[in-house]
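Below: a set of structures, written as structure tokens.
Here, each number is a calculation from the coordinates, and none is a lab measurement. Quick caveat: nothing in here was measured; it's all calculated off a predicted structure. Cβ atoms are built from the backbone, for glycine too; each structure is taken alone.
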Structure P
Amino acid sequence: MSADGPISHRFDSRDPQRIRDYLAGAYGTRGLRISSGDRDYHLRHRRVQAGRFQADRLAQSTDLRVAVEEISSLVVCESATSRVSRSCDGEQGEYVPGDIFVAAPPGRRCRLRWQPGEVVLLQLDTHLFTQVARPDVRRRLAAIHFTALEPASPALAEHWRATAHYVRLAVLGNSEASREPLVIGAAARTLAAAALAVFPNTALTEPTAQDRRDAVVPTVRRAIAFMEEHAEQDISPADVAAAAAVSIRALQLAFRRHLDSTPMAQLRRIRLERAHHELRQADPRRETVSRIASRWGFPSHSRFAAHYRAVFGVPPSRTLHT
């Protein structure tokens with residue numbers, strides 16, 4: 001990611017050879033076969049690269065068949081208007097518009113048949129999963145593996161859809177917010193946590209006895225002290241847990257047990273207070289509410305305003321102009 005924010009790439013072609021070469025570079029595809037009856041094949045691709053994740057949108061006009069080589073990222077796909085078939089290690093999948101599925105799991109090859117239409121993809125760097133998984137899981141597993149390529153339930157599919165939509169619209173669609181490292185880092189971890197929650201995987205375990213013993217008030221105090229000191233940095237739940245010398249699950253249990261909250265909700269409150277202080281000190285001729293909110297990790301102006309008013313009783317614009 002550049003200093004100016006995510007990097008966008010666009011590709012638009014009707015040349016089959018250019019399309020073959022482009023997809024091979026973008027996804028490691030091979031053996032691309034275009035329907036022989038389509039003399040006017042057209043593919044459009046847009047990619048937004050944002051640190052450890054990227055958002056793609058592809059539309060094409062034929063019955064496309066392609067093999068995907070082993071890749072290192074997790075590729076989650078939502079069919080917008082196309083029908084897609086996938087074969088991966090003998091597991092078959094048939095998807096219609098609106099379906100969510102893992103198109104290419106890390107380290108595994110697959111074959112796809114993509115009929116005319118549009119699909120949207122999110123690719124996640126697998127290192128993200130270690131930032132949101134429990135430390136004991138990281139010690140036990142050399143890598144986190146996804147054991148199924150479809151959401152565990154329709155409700156979880158909707159959770160992924162809503163999370164992906166939020167990241168695309170409120171984060172990547174906001175040019176001011178998307179330049180802020182706090183926003184992009186949080187978005188990447190949000191997607192990783194959603195993927196672990198939605199798709200069955202080897203990291204899903206219950207809290208241990210040690211987690212329950214560690215879910216005590218001193219854990220909360222150590223965690224909050226770390227958040228207070230590092231609120232302006234892009235810190236993850238794993239960072240907070242490590243600072244508190246407990247697992248992520250113990251950290252979550254401690255906050256739920258003693259504050260009826262979550263670690264990330266507490267971090268958001270700390271950053272909200274920092275934004276409040278900055279709004280009080282800012283010159284309204286030089287600063288805006290959106291710019292200050294983005295600096296403190298709030299990409300959505302409406303959500304920031306709602307959180308702010310709930311805590312401080314006035315809209316942030318009034319604080320800035322007082």
Structure Q
Amino acid sequence: MKKTILSVFVAAIATGAILAVFCLVQFNGNAVREPSELYVSSRSSYGELIDSLAPRIRHRAAFRIYARRLDLENTFEPGHYELKPGMSVIRIVRMLKLGLQTPVRVTINNVKIPGQLAGKLARQLDADSTAFAEALTSPELAREVGFDSLTLFSMFLPDTYEFYWTVSPADFVRRMRKEYDRFWNEERDAKRQRSGLSRTEVMTLASIVYEETRKSDEMPRIAGVYVNRLKRGIPLQADPTVKYAMQDFALRRILYRHLKFDSPYNTYIYRGLPPSPICMPGRDAIEAVLDFETHDYIFFCARPTFDGYHNFARTLAEHNANARAYSAELNRRKIK
């Protein structure tokens with residue numbers, strides 16, 4: 001009898017030891033199958049979190065036990081999380097509870113209007129395009145960062161930035177103000193004074209230059225043409241502003257009837273710069289305006305060779321000759 005009790009006691013101890021080792025492995029062992037990224041939206045339920053996480057980890061029973069112990073269901077934080085081999089159940093649960101997310105890289109460029117920027121941000125961050133559009137056009141938020149709702153678009157500089165995936169649209173705008181201040185250092189402000197333009201005006205002119213050409217080496221010369229026109233009070237007569245005014249960005253050929261479209265953005269009708277940028281200019285275009293070329297050209301026209309470069313002219317007669325050559329090539333290619 002005593003031997004039987006002893007045997008049962010030893011067996012129980014052995015079983016307990018085995019369970020203890022099992023639990024130790026389950027809770028502290030490698031729970032991640034392979035590297036992956038987990039996105040937990042602010043709109044996600046706990047069930048959706050589990051459905052997304054479960055296929056990526058082992059020791060799911062241990063995860064549920066530890067998650068229940070830390071009340072993860074009611075305390076998990078949304079975010080972008082990296083799951084790496086070697087991570088344990090304990091580490092994963094704590095990561096989700098404490099919101100120890102990994103930043104994401106957000107790229108903004110090649111957009112013409114705030115609505116396009118909102119859509120691009122919504123594809124890279126948690127908030128939807130409607131929320132971003134509201135922030136990008138909010139008069140109150142614009143005033144907070146030193147702009148108005150029309151000129152706020154000139155604050156955004158094309159680049160790749162690191163953000164937490166769950167950043168709010170308002171905090172995104174506030175962060176971009178800091179990037180804007182970092183960009184406008186003393187050196188750039190000193191260059192800006194050469195043109196007599198404000199920071200916002202530099203961005204607006206850069207947007208026109210950027211829409212005129214993608215040839216970085218030619219941008220300072222084109223910028224110089226527009227600076228000459230501004231200083232002489234000559235209308236800019238920039239074709240890209242007509243496209244923007246009409247919101248017809250697919251327009252390939254500007255005709256005389258298009259030039260009559262009444263809008264403050266149409267620089268054939270209104271002198272000076274448009275009220276705000278007509279796109280988000282590349283940094284090369286911004287630097288081109290700051291380092292505009294000094295010359296006496298006041299006209300330019302695309303080359304009939306269609307190589308992306310332009311012919312420049314000092315007189316209207318020279319310009320008309322260049323324009324006729326380009327128009328003839330458009331007709332020959334049947335571009336309407």
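Some observations on this one:
- Value -15000, calculated as helix-only ellipticity at 222 nm (-39500 (n - 2.57) for each DSSP H run of 4 or more, over all residues; to 500), assigned to which of P, Q: Q
- If mean count of other Cβ atoms within 10 Å over residues 190-197 is computed and equals 21.6, the structure in P, Q: P
- Given 3.3 for distance in nm of label points 7 Å out along Cα→Cβ at positions 102 and 310, calculated: source structure among P, Q: P
- Mean count of other Cβ atoms within 10 Å over residues 86-93 derived as 18.9 - corresponding label from P, Q: Q
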